[in-house]
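Okay, got some structures for you below.
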Structure P
Amino acid sequence: MVDWLERTKEPRVYQVFDSVCNLINEFGEIISLVSKQIGSGPFSIIVDNPMESFQAFLGGKTRISIIPGGLKLGEFILGTTDIPKWQSKIDVGKINIIFLKEIISDSFLEGLKPVISSTSLFSTLDYSIFTDFTEGQININSRFKNRAKTFGRKLCEGILDDNNDLICTGTRGLAGLGGGLTPAGDDFILGVMFANIMMFNENKSKRINSEIVIEASPLTTTLSISWLISAAKGEFDMKWHDLFEAIKKQEIHHVYLGMKEIFTHGSTSGSDAIAGFISLLYFYFNHPNYSNN
């Protein structure tokens, strides 16, 4: 965050919504001004918003400038010197791999199903309990789903086999797949990267996640790449931290609550990301090299 402020000479409003305003600089780097309800993230600043919505006083033509000790957003001045420092990098520690089996069990996912977006990429997973998610889906056609399923499998199998060609192919097939600020394929990739960090040693996960970012970067949106770059560094927002802590403590009910919170990201973004997370776990426990774990 400090680096962004020090480097930036030409900030501008990139996107503005009720609870979030994304600013971008001349290098294509983003910081997000967010309300308290959104919470901390790897490139966000929590703002005590004097208005009900950022849209009430910010727009695409609002003049943004860096001033000593802060940002000037039109007539609004945001001080940045006293912003609380938040550790966005997940402190992995030791995870009980066996506990992760419970998370991909039919019984757990059956309980989770009512709060999952039925138009998300959960419909591409190899679980019979999600087959009805395909019924009446107007915005997810069969070609889209087949592509997501094919390349999602390639990405996960590539990670498990440490096969760089498969990792690159899977990433290129998913990156930019779908619409929105963070396409569904990118959200799926984010969930896979989270699982990768949790399940493998730092050298392997960092190497693979960095390769994923390189392959995805030219194919998707600036905002998506900002999230994927952060994930490659092990940096996630508060909701992912809460999920991680629940997994670390082996508290299955809190895992459910953590996932439920992530599902509130966007229309289907949270569900798509958790689908990616579940997918790597699924292939891990059905892979000949790891199935005995």
Structure Q
Amino acid sequence: MRLSTDLLSQLRRLKLQPKSQYRGRLKGEHRSRNHGTGLEFADYRPYQTGDDLTHVDWNLYARSGRRFIKLFQAEANLTVSFLIDSSSSMGLGDPTKLDLAKQIVTALSYITLANFDQAQIYTCQQRLLTVLASTYSKTQFPKVAQALATISAEGQTDLESCLKQFAEQNEPGIVILISDFFDGATHAYQKGLISLVRQQFEVTAIQILCRAEQQPNFSGEVQLTDIETGQSKEITVSAQVLVSYQRRLQQFLAQTVQFCRGHAITYLLTSSESSLEQVILHDLRQTGLVQ
């Protein structure tokens, strides 16, 4: 998707703020456990007071009159990993939950790359799939849109398996998981999130629901079909049934909030109809992830 010029100008002033230190940071950017110079050139950033003058590109200074620090791949800053639930249930809503998930990843990827951090994108269905391998530099931002365009909502999801697989394959960093958390097994996703926390990943969980899930508007004899399994059930929807549904939904959401708080996981609940500006510029800023 394309980001508006106005939104891009606002995103350039933002950054993702990790709560912890991670290896791979360059002095002058985020906090780091180690420093040094890599081998493969990645990008430039403006010189900041205190930077090592040996890292200044003096040839560029001679041409432009401005001092820039050379960044190298080994110095590329912290890695921000986006994990998108792309199961069939994410295709519900108008716009769909997956539509908003893609928009959120587009905007947060731009912030990530603009701040000289690395971005990588995965999808979660019954197994974890790499959509975009680790990418750095704002010049690589078009790859994000190309990668996201390949994602569609289909099949079932096994968040527990996907998250455990991710934790085994990656070094600690920021993980942003976007899902409706309807993963078939009761709270099975929690085991996957625990595996991330134990491996010292800093996790943000963004839960997206559509209007039909939050406020179902039908009554009488209906046939409900599980969009992921294809299983159907005929029920009679009455006012009492809707009240019971709302009670169980609120219990499910409250348990998700309680779990995330108990494991230092940043949590945000939003609707598929929320605007991207609302989510990025207001909601995620309130969580402290975006500053």
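We did not get these values from a lab; they are worked out from the coordinates using the rules stated. Here the structure is a predicted model, which means the values were calculated and not measured. Cβ atoms are built from the backbone, for glycine too; each structure is taken alone.
Using distance in nm of label points 7 Å out along Cα→Cβ at positions 14 and 54 as the calculated read-out, with 1.0 as its value, let me know the right label among P, Q. Write out the running numbers ahead of the final one.
On the way: P: 1.0; Q: 3.8.
Traced to structure P.
Looking at structures P, Q, which one was helix-only ellipticity at 222 nm (-39500 (n - 2.57) for each DSSP H run of 4 or more, over all residues; to 500) calculated from, given that it came out as -14000? Label of the originating structure: P.
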